[in-house]
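Asker: What follows is a set of structures for review.
Taken together, the values in this text are just the output of simple stated rules run on the coordinates, not laboratory data. All values reported here derive from a predicted model rather than from experimental measurement. Cβ atoms are built from the backbone, for glycine too; each structure is taken alone.
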Structure P
Amino acid sequence: MNNDLWQPSATIQTLHKRGKMLAEIRRFFFRREVLEVDVPVLSQAAVSDPFIDSLVVEYRHFVEDDPISYYLQSSPEYAMKRLLAAGSGCIYQMAKVFRNGEIGHRHNPEFTMLEWYRLGLDEQQLMDEVSDLITAVTDIKNFRRISYRQAFVEYLGLDIVSASDSLLAQTMREHIEVSGDYDTDGWLNLLFSHCIEPQLKGAVFIYDYPASQAALAKVKIDAEGVAVAARFELFIDGVELANGYHELTDSEEQARRFSADLQQRKLLKLPQRPVESRLVTALAQGMPECAGVALGFDRLLMLALGKGHIKEVLPFDITRA
């Protein structure tokens, strides 16, 4: 038996720095008059994303009752958007979130997510605020912006608008041995994660993702007449830190995307989960135009302190929980 497992995984000095950064972030939003909220961790619905697996919790009103399944939130997004539709105004949250099967140097099944929504902003304007926040709590001052399409041209010499799936597959296999076959987005995701992300130096915003990767973002037409997702991701030295959207407000389109997610989960033989229909209802009532972003707080602290493993910035990682 390891008698050291009672101790924290981070040093006490690091935990003081963690507390300081949390306080600095709260001051940042207080000065900008953004309301801190605290939505439930438990939900009757799960995330629809086929590539995120929710943790299931059994709840009983009385100990002898049959259990009711609840799901630990993988993001506070759905509940926060219900607040936006109810008239909350600009909001943020430092949320405990949970994802099944995610563990490694940058992943812990339980982690802290900073998520916020700004009324009247689009994704480009929200990138400005993300930069301001990062600069306020770290030494990072310079940020580059490049579109998803430009990134493929610059780093791989590919124009994804005209490239065939066979060309994407060929390019991938020239870099890394890959078995099996994928659809267009599958090849794009592999190429981006294995061939482009490692080459991203410093702080880089990637924006205008393919429309097929819109998730919960609006779809717009870019300057060249191509449909793209109004979303961005921030990478710092190749580490994904934040994911932001000009948020979808169309309830019918939201319902369609949820349905498409469930169909994909079925094709992948993944568990079918209850969909957050209350979000669709909230959007139908009217959610204001806004942009939102989720940022991995633990990863931000890792980058700020030069730590190589997420357990070094957590009070207790999964092995000590």
Structure Q
Amino acid sequence: MRRLFAFMFGTTLAAVLTSGAMAQAWPAKPIRLVNQFAPGSSGDTTLRTLVPILSQDFGQPVVIDNRAGGGGVVAAELTVRAAPDGYTILCATSATQIVRAFMVRGSSFDPVKDFTPVTALYSAITLLVAHPSVPVNSMAELIEYARSNPGKLSYGSSGIGTDHHLTGEQIRILTGADIVHVPYKATAQALIDVVTGQLPLTFAITGAAGTFIKSGKIKVLGVVKNQRVALLPDVPSFGEAMPKFQQPPNWTGIFGPAGLPPQVLSRLHSAVVKSLHHPDAQARWVANGYEVIGNTPEEFARQIREQTALVAGIVKVAGIKPE
């Protein structure tokens, strides 16, 4: 019995010491950051702001591995197959990690079980904008007008099942406002169509819409948030017009493979959040109209669970079918 106890104690102690040694040694070699964005894209250039900051913190190079394709699937699959040692991490969006599960039939990975959430980096500040000729100037007025004139107004989105579309469907579900959905392949084209008067409404991120707002070519009806944002304190939130509104997932975050050791997760999380608040990174967030998140792994995991339930509810009520 004593020998068995000694063996078990020794095995447990060895595991603890090995885990502790791994945490102290990590990272002992370059870290590969698998990135679902294409080289040169907005998401890619924004992420690259963090790389030199992280590399300096770790004392090891952080190397971006661009794996665009399949709506983030290529990058996700590569990370799922990687060893859970912290040397392969993933930068992915909520479109891949949450929404995709409802938009396709079958998947090669489980967005919850196959990953370790590290932190959500940032969320794009999205606005609902209108052409000046649209006879409303706020979300409250829009809801009333759309109720009285069903089907007369239409809004552009970045595609079926995107956060823009899910937001539009939630307006309809919560208020009964009948606004026609017009899916686009690119938000930039929808925005141009509103600027030129070919489309009444569209969703657009702050960075893209800013110039047109300042010139008076479009007007802002609301920010797609539950509360107002510090960057636009004078713009009412959707939550003010619709108290039960919940913002659909719209974030970019960092993940590891499932089973990432707690000590490595803690070190990785600390470094990433620290890099988010570096002055160089902060300047990039403001310029692109992003809001920094930097939540804990536990908070991020809870956010994913709650937003998955939100999307499931919207998809069910709206009758959105997977491809």
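Asker: As an exercise: Kirkwood radius over Cα pairs in Å, for residues 205-252 alone, calculated from one structure in P, Q, equals 11.7. Which structure is it?
Answerer: Values: P: 11.2; Q: 11.7.
Only structure Q yields this read-out.
Asker: Which structure, out of P, Q, was distance in nm of label points 7 Å out along Cα→Cβ at positions 261 and 277 calculated from, if the result is 1.6?
Answerer: On the way: P: 1.6; Q: 2.7.
Of the options listed, only P reproduces it.
Asker: A value of -10500 was computed for helix-only ellipticity at 222 nm (-39500 (n - 2.57) for each DSSP H run of 4 or more, over all residues; to 500); which of P, Q is the source structure? Write down the numbers at each step before the final one.
Answerer: Numbers: P: -10500; Q: -13500.
It was calculated from structure P.
Asker: When you work out Rg/Rh (Cα atoms, Kirkwood Rh) for each of the structures P, Q, which one comes out largest?
Answerer: Q
Asker: Comparing distance in nm of label points 7 Å out along Cα→Cβ at positions 181 and 293 across P, Q, which is largest? List each step's numbers first, then the result.
Answerer: Values: P: 4.0; Q: 2.2.
Once distance in nm of label points 7 Å out along Cα→Cβ at positions 181 and 293 is worked out for each structure, P has the highest.
Asker: Could I ask something else about it? Given 10, 32, 33, 18, 7, 1 as the derived value for P(r) over Cα pairs in 10 Å bins from 0, in percent, for residues 149-300 alone, which of the supplied structures P, Q does it correspond to? Could the numbers behind the result be given before it?
Answerer: Details: P: 10, 32, 37, 19, 2; Q: 10, 32, 33, 18, 7, 1.
Of the structures listed, the value fits Q.
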